[in-house]
1. Of the structures labelled I, II, which one yields 1.00 when FRET efficiency 1/(1 + (r/R0)^6) of positions 9 and 57 (r between Cβ atoms, R0 = 35 Å, to 0.05) is computed from its coordinates?
2. helix-only ellipticity at 222 nm (-39500 (n - 2.57) for each DSSP H run of 4 or more, over all residues; to 500) computed as -21000: which structure among I, II?
3. Quick one: relative contact order in percent (Cα under 8 Å, 6 or more apart) came out at 11 when computed from one of I, II, so which one is it?
4. Say we calculate Kirkwood radius over Cα pairs in Å for every structure; which of I, II gives the highest result?
5. With distance in nm of label points 7 Å out along Cα→Cβ at positions 41 and 81 derived from the coordinates and found to be 2.7, which of I, II does the value describe?
6. Comparing FRET efficiency 1/(1 + (r/R0)^6) of positions 73 and 97 (r between Cβ atoms, R0 = 30 Å, to 0.05) across I, II, which structure shows the greatest value?
7. Quick one: distance in nm of label points 7 Å out along Cα→Cβ at positions 89 and 113 came out at 1.3 when computed from one of I, II, so which one is it?
Structure I
Amino acid sequence: MKKYFTVEEAHAILPIIREEVGQLQAIKRAFEKRYEELSLLKQKLATPVKERDDRLFEREFELEFMQIEAQTIVNSIAQKGAELKSVEAGLVDFPALKDGQEILLCWKMGEERITHYHGPEEGFIGRKPLDGEVK
């Protein structure tokens with residue numbers, strides 16, 4: 001069954017969501033850096049797979065671990081009922097009801113509180129300010 005948030009419920013878990021999105025952004029940056037290092041190392045070594053340097057395995061292991069760590073955080077956000085829309089932009093939606101219609105309370109990293117919403121098909125560009133009661 002889908003969870004619908006009130007604004008208050010979404011605000012109550014926002015500190016945790018903020019921390020998790022920040023962790024995902026840090027993992028993404030570290031992953032991109034390590035991936036580039038691995039690519040450069042592979043070019044530099046250019047050895048057959050059976051003779052590969054241990055440094056390659058270490059970096060590949062680090063990348064795999066980062067992927068597992070990131071997926072664990074993504075799953076944690078989803079288990080709370082929130083919807084991660086973009087790691088890079090730090091966008092998270094919280095399903096809610098307004099006047100009996102499904103909406104998404106929309107939060108972006110850097111915003112102190114949830115102040116906007118949009119319809120399920122509108123996306124971030126269709127954000128509107130919250131007014132009235134959201135249940």
Structure II
Amino acid sequence: MAALPDYFFRVRENGAFVFRVDTENRQRRIDMEQIAAVNIRNGEIKPHGGRTLSERDMAEIESWMAERSAVLAARDIDDIKRAVDHLNLTAHWAQTRATDAQLDAVTDDLLLTMHDLRSVLVRKKADRLMKSQKSD
């Protein structure tokens with residue numbers, strides 16, 4: 001049987017609850033003691049129940065936070081790429097299979113959403129171009 005990790009992170013929407021895993025007890029069962037709560041968005045690490053976190057605890061938590069942030073960033077990009085695929089599929093559907101009633105049901109929402117997205121993307125691209133010109 002593979003050894004269990006020393007720490008367990010129960011993921012929640014904006015971070016995790018951190019548990020220390022103990023299998024070295026008389027009953028030979030798994031004990032998990034909550035030691036901290038972590039917020040990925042603001043980087044906050046709150047010890048649980050007045051505990052003081054050890055250097056090892058902090059190193060494990062900070063390592064998990066870095067890995068988790070990378071996973072979430074990769075998921076964001078994947079979600080956007082899926083949205084691009086879905087927009088392409090939507091264009092094909094509108095051109096080849098959609099009925100007039102179906103188009104009436106979605107056209108205004110799609111047009112407003114795409115207009116909003118286009119406005120944001122154009123503004124952000126202009127900002128990046130301006131920054132790159134200033135740094136040259």
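Derivation of every value follows stated rules applied to the coordinates shown; laboratory data play no part. The model shown is predicted, which means the values in this text are computed figures rather than measured ones. Cβ atoms are built from the backbone, for glycine too; each structure is taken alone.
1. Details: I: 0.20; II: 1.00.
It was calculated from structure II.
2. II
3. II
4. On the way: I: 16.9; II: 19.8.
Once Kirkwood radius over Cα pairs in Å is tallied for I, II, the winner is II.
5. The correct label is II.
6. Working: I: 0.65; II: 0.25.
Result for FRET efficiency 1/(1 + (r/R0)^6) of positions 73 and 97 (r between Cβ atoms, R0 = 30 Å, to 0.05) over I, II: largest is I.
7. Details: I: 2.3; II: 1.3.
Only structure II yields this read-out.
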